[in-house]
Structure I
Amino acid sequence: MSPKRIEGNDQVQSGLRGLHKLLGHRTRLGICVLLARNDRLSFRRLKQLLEETDGSLGAQLRKLEDESLINVQKEFRDRKPVSWYALTENGRSALEDHLEAMQQLMKE
């Protein structure tokens, strides 16, 4: 028995191609959504909101930073290092494209 062709398969394939590979991960998508809603957030605050471990969050932030979707600014407060993260224009565009592709897929 051959598989049935889904109507609108071309639109589905187009929608899937519109998804940003890095934003398919729950934590990375969450980081970008949170940063889109805020000018910047500290590592500590992201960790609290996303309920991630230091190592896991650090790895996901590094992947986004390596692709220029976010940037980091490091400073000292009360002699303690604080890392602030912000969404770049490239990151904002990637997030918007990813969310539009998801909406398109849901409509199909």
Structure II
Amino acid sequence: MQKLTAVILTLVLSGCVFPGVYKINVQQGNIVTEEDLSQLAEGMSRSQVHAIMGTPLMLNPVDLSREYYVYTFQRGGGDIKEQRIIVYYDGDQYAHYEAKLLEETPAY
């Protein structure tokens, strides 16, 4: 009787094992392309830059001369790919940017 109970219990519990979990793609931040960056011109106001790039992800309340645009993408629980853009201002006028872009933007 104990063997029969053990076999039934083993069969029932083995049915509860799920082979995998579906993991979604996760993207966060501003999608900025080289085309967007090419529209920036020295001397633009912050509002003009924001119209092209969107709202910056991070602002430094102590140093307003920089704005940070970050985009991350993770495909199905895999490695996280990240792109960063730092926009520099001289006063309230756009000066230049530094960018580390992804080779391809997975969201497109």
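Can you say which of I, II returns 2.3 when distance in nm of label points 7 Å out along Cα→Cβ at positions 41 and 97 is computed? Of the structures listed, the value fits I. For which of the structures I, II does the calculation of helix-only ellipticity at 222 nm (-39500 (n - 2.57) for each DSSP H run of 4 or more, over all residues; to 500) return -6500? Considering all the candidates, the number was obtained from II. The maximum of volume of the Cα convex hull per residue in Å³ over structures I, II, that is, the highest value, falls on II. When relative contact order in percent (Cα under 8 Å, 6 or more apart) is computed across structures I, II, the figure 37 traces back to I.
The numbers here are math on the coordinates, done by the rules we state, and not lab data. All values reported here derive from a predicted model rather than from experimental measurement. Cβ atoms are built from the backbone, for glycine too; each structure is taken alone.
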